[in-house]
Structure formats: C-alpha cells, structure tokens
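There are structures below to look over.
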Structure 1
Amino acid sequence: MNLWLRLVRVWLGTRRRPPLGAGGTSIIRMRAWPHDLDVWGHVNGGRYLTLSDLGRLHFFIRSGLARVARQERWVLPMAVASVRFRRPWRLGRTCELHTRILGWDDTWAFMSTEFRRGGKSVALVVTKGVVQDRSRAKVPTADVLARLGLSGETLPVPAEVETWAQAESVLTP
C-alpha cells in the first residue's frame, strides 16, 4: 500500500471517529511495508516523518481543524521536526501512532507523534508548526481556537519543548 492509499484510508477512516478535543490523542495503526524499509531491513528514518504527517492529519480532521482550514483556505506548514529512534520497526509489524498537541503559544503549536508497538516506544517525532492564511501570514493561535469553538483554551508549551524549540532556532540561518 503506497502513501496515497494510506492517506485515503486515514481520511475515510476518520469519519467514523468521534470529535477530538485539543487535549486529546489521535491513534491510528500502520504496518511496515517493503517500500518503507531501508537497506538494513527496518523502517527508513525519513519514513517516520512522512507517516507522522498522516498522524497529524488524523488529529486535524478529528479536531475540526482540517475543515476550518479548508473553509478559510489556511495552510498548516511544519517549521521544525525532530525524530528520536528507540527501537527498530521491521517489515510486516504494526505500530500505533499516538498524536497529540504538546502545547501552543501565540502563533506556534508543538505536537508529538509517538510510534508504539507492544506498549513500548519505537520512535518519537516532535514538530513545531503554524497556521497561515491565504497571504501566508501567521494566524494567531487565539483566532484558530476561536474558529474551533475553543476560545480561552490554554495548553502551555512544556519547558523541555520550549528548550528544544530554542535550540532549533539557534541553528536557523
């Protein structure tokens, strides 16, 4: 199954799920296929980033953000991503992708997708992203939350995530 088929599966499979609040966790299952593997027989490091996109899409659909973004013609680009590998994911095995928001500030949202198998962490992807309008200007988080009916909701960025984000900004030219 290629990535387009996985995308359709996530999109259609989400319709049967209940709405997800800002503090919720989206969970989907993925199986490692031959085209996901590197020459050493485990899932390629870059594939984790691609599959975590599907986890975030699932979260965005269930939270209502995908619908609002389509209506407003917003885009949801990722600015920074980091992957931490803990154990190999091999051909034919499944992982659950647990995606959630770690926190947000005035413009940025921080999310994680943890790949789990048998209750153990396989890999963790942490991302920093933003919502942009048609002119590619950043949409304030308060405006996004208001459109989602979540005015006044707060989820402060954890200190360790803030430290990670600051370290990443030092590397930016």
Structure 2
Amino acid sequence: MSTFSNPLVVGTLIGATLTTGLTAGLLYAFAHCVMPGLGTLSDEDSLRGFQRIDAAIANPWMGLAFLGSPVLTLAALVLHLPGGGGAVTWLAVALVLVVATVAVTVAVHLPLNARVQAAAPDFSDAATLRERFEARWVTWNIVRTVTSVGSLGALSVALLLSRHAT
C-alpha cells in the first residue's frame, strides 16, 4: 500500500515540498536578480532599497513559507518513519538541508539585515556599511540558495518514492 493512501502523509509531504520550493525560489531570485540589481545602485540607494525589500519581506505569508518548510519537512519525515523505505532517507537529507538554510539565515542574514535597518535614515557612512554588508550577505545567500534548492530536490525524490512505494 502506498503512503499516498494516507491524506495526512501525502498532504504533509506536498506542503513541505511547496513551502521549500517557495523559499528556494525566493533565495534564488535574490541571488540572481535582487542583489545584482541593487548592486548597480549608489551605496545609499542600494542600502535604502534593501531596507525596503527587507521590511516588505517580513510578513506572515513569507514567514509561513519559510518556517513552514522545516516544520512540514520534519513532520513528513516522522510520518514516513513507520513505513520506512527510501523516502525516509531523502526526507532526512531534506531536513538537514532546510535546517542549514534556516541556520544561515538566523546566524548571518538577520544580523546583517538588522545593521542595515538600524542605519536609517541618514546613512552617514553608506560606503562602509555597504562594504561590511553586501559581500558577506551575497556569499551566504548563495550558500542558503544551494541548501534550499538541495532540500527541494530531496523532497521531490521523496515525493516520487512515496508515490511508488508499495
């Protein structure tokens, strides 16, 4: 019998996959569109633009996707444990990667974002602030983009394996 016969199991796995996909897509867009676009602006304009994006992103819908991803991934793993199978391994990989994404965000991005927010409104030394902020933020965003896309891939494999489990 497939795990897809249990609506809670399948719903949790689909929810984990969707929320992780939303997060991975957001981080990918930051890596390839948002930060390169802000990088073309003057120091003050780039920082002010980042402040506005950061303020807009702190909303319940984004929080639901970002925090829903690890919670639903853990729940999917726990729900798959009784049946065992290959999906469990991929769910464990997904969980490790999504936890790494959250850890990088908490340890690196949130403190950097807070420094930029605290510098408003005058940006008395915008060049120094940008220098201390931008390269580190971009580098670590690439790391969390890779971990979140990796988690999405692992969840996708788990979804396929769960669908075909007997």
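Values quoted throughout were computed directly from the atomic coordinates according to the rules given, and no laboratory measurement underlies them. Treat the numbers as computed from the prediction; the structure is a model and nothing was measured. Cβ atoms are built from the backbone, for glycine too; each structure is taken alone.
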Checklist entry - Out of 1, 2, which structure matches 5.1 when distance in nm of label points 7 Å out along Cα→Cβ at positions 40 and 152 is calculated? => result 1
Next on the checklist: One of 1, 2 was used to compute FRET efficiency 1/(1 + (r/R0)^6) of positions 128 and 144 (r between Cβ atoms, R0 = 25 Å, to 0.05), and the result was 0.95. Which label is that?
Outcome noted: 1
Checklist entry - Cα extents along the principal axes in Å, for residues 8-63 alone was computed and gave 50, 22, 7; which structure, 1, 2, did it come from? => result 2
Item to check | Cα Rg over 2.2 N^0.38 Å from the coordinates reads 1.21; which among 1, 2 | outcome: 2
Checklist entry - Can you say which of 1, 2 returns 1.4 when distance in nm of label points 7 Å out along Cα→Cβ at positions 56 and 80 is computed? => result 1
Checklist entry - Just checking, which of 1, 2 has the largest value of relative contact order in percent (Cα under 8 Å, 6 or more apart)? => result 2
Next on the checklist: For distance in nm of label points 7 Å out along Cα→Cβ at positions 72 and 88, which structure out of 1, 2 has the highest calculated value?
Outcome noted: 1
Next on the checklist: On Cα Rg over 2.2 N^0.38 Å, for residues 24-103 alone, which of the structures labelled 1, 2 is highest?
Outcome noted: 2
Checklist entry - Who wins on distance in nm of label points 7 Å out along Cα→Cβ at positions 16 and 136 among 1, 2, i.e. which is largest? => result 1
Item to check | Top of 1, 2 by distance in nm of label points 7 Å out along Cα→Cβ at positions 96 and 120, largest first | outcome: 2
Checklist entry - Which structure, out of 1, 2, was helix-only ellipticity at 222 nm (-39500 (n - 2.57) for each DSSP H run of 4 or more, over all residues; to 500) calculated from, if the result is -10500? => result 1
Item to check | Read-out distance in nm of label points 7 Å out along Cα→Cβ at positions 32 and 48, computed value 3.0, structure in 1, 2 | outcome: 2
